[in-house]
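Visitor: Down below are the structures I want you to see.
Only the coordinates and a few stated rules stand behind these numbers; no lab work does. Just so it is clear, the structure is predicted and the values come from calculations on it, not from any experiment. Cβ atoms are built from the backbone, for glycine too; each structure is taken alone.
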Structure 1
Amino acid sequence: MVVNSLDEFISPSLRHHYGLYIIRKLLLQNITAILPNFKGTLIDVGCGRMPYRAYIMERAGVKKYIGVDWPGSPYHIATPPDVYWDGKELPFEENFADTCIATEVFEHLPNATEVAREINRILKPGGILFITVPFFWPFHEVPFDEYRYTPFSLKRILQEAGFSKDKIFVGATGGWLATLAQVITQVVSIEVRSPRTKKYLKLLSKPLIRWLLKNDQPPSEFTNHTMALSLYVIAYK
């Protein structure tokens, strides 16, 4: 796979993707870590433009990758999904898939439990579900920005969808320092209007951002006053 050095998903750069660098970098780390568990037929639910498709296919034991999404998404102008769906019933038979992923999708679902139940239905016994969701993030894709989840709500939703409690793991992507770094890049990118000032602040802030990320410690457990920039879920059927 030839990686475009300007690809914000596969090759995130603080220089080229300042405002999105942190979230893209940490998400890529999560996906890379879970790749050994991906296999067989993979369903990418809410796939968008499938930015990780080639990356996963080259590095995991996935034989077939199927992107599923809603009609009318602007992401599909360049990269249409393999299958369209209505956001309620996934168009696959029971026990169809070995792997399901939903990266940065569940926050847009008004019916998360229903979709999770459909994912459980199409997964084979022992199949894996991998989900990522933002926790600290500005409104986006308005008005289709529905929720910000806690670890506890994610576990409850998946249990209600049929996943066993002891087969659901929720982890944090980024802690307090990563969250602060993300706030800095977002404020500079979104709120600073002057191009000159924006350029100057980016230059000044980059050493601090790198230090914050280097020293960040995502929480290993979720207690009062802990912080997560985003969350990931691994669940087995």
Structure 2
Amino acid sequence: MDISGMFNDFAKTFERKIEKDYFIRLQFEIYDVEQGIWQVDVHNEKVFVYNEEKFVPEETFVLSKETLLRLYNNELSPGSAFSNEPNEQGEMCSLIELKYKTEEKKVYLSKKPPEIVLKFINRLHKFTEFFSKDYPTKVIVDNRYGVQAHSVNAVSLCLDYEKGIMHAYFSIKKNERLHEPPIEFRLYVLNGSGTILVGNEQFAIKAKEYYHMIPKKKIYIENHEEELLEILYI
């Protein structure tokens, strides 16, 4: 499948997912191919794709052709491609990366962004579903298709910043530790066993158990066994 075919398949499916008043204008630059500039204009329940610069985008992202192919083949979830994680230099980065990073574009859990920024973030999170040719959006939950996030392997399943909703699959190897902020969440253990640490308290967890956590301190989830610890975070 060529890049034009992938973008057009994404666009046709995304038209079935958007609401009447949804709009966004974005540019994507595929840095390892010629004529790699693609623009996506969404308005009036239609999705228009251009292989040229037709308008001034609200934001510009860069990605590789390999990332695009992985998304098209369901070997990478759309949310995972946008997920940020520090690299070796400590810089936050992702597979679909902002081209122009500035301080005002950074989002912090402890600080609510301005209303205009918040509205764009919400529209952008909705747009992540563009990079799926399936309706409804399908994600294959498999650690082979994960990315590094929160210090472990992860597959992003759902993110709604406005409503504070995040669903993710985490797979934790022996001696790895998952880091989570002190926010309310639910946890279902799919496989393996491990330990939840909250301050000075420790709780053993194992497969087929479900937990509702309302932590006041940062949480860590550890695995000290050879068997992979797999969890569904909601």
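Visitor: Among 1, 2, considering only mean count of other Cβ atoms within 10 Å over residues 39-46, which has the greatest calculated value?
Guide: Ranking 1, 2 on mean count of other Cβ atoms within 10 Å over residues 39-46, first place is 1.
Visitor: Identify the structure, out of 1, 2, from whose coordinates distance in nm of label points 7 Å out along Cα→Cβ at positions 127 and 215 was calculated to give 3.2.
Guide: It traces back to 2.
Visitor: To which of 1, 2 does the computed value 0.75 (FRET efficiency 1/(1 + (r/R0)^6) of positions 23 and 95 (r between Cβ atoms, R0 = 30 Å, to 0.05)) belong?
Guide: Values: 1: 0.35; 2: 0.75.
Label of the source structure: 2.
Visitor: Given that distance in nm of label points 7 Å out along Cα→Cβ at positions 15 and 47, derived from a single structure, equals 1.0, which label among 1, 2 identifies that structure?
Guide: Source structure for this number: 2.
Visitor: Then there is this: On relative contact order in percent (Cα under 8 Å, 6 or more apart), which of the structures labelled 1, 2 is highest?
Guide: When relative contact order in percent (Cα under 8 Å, 6 or more apart) is calculated for 1, 2, structure 1 comes out on top.
Visitor: Ok, one more. A value of -10000 was computed for helix-only ellipticity at 222 nm (-39500 (n - 2.57) for each DSSP H run of 4 or more, over all residues; to 500); which of 1, 2 is the source structure? Before the final figure, lay out the partial values.
Guide: On the way: 1: -10000; 2: -4500.
For helix-only ellipticity at 222 nm (-39500 (n - 2.57) for each DSSP H run of 4 or more, over all residues; to 500), the value -10000 is produced by structure 1.
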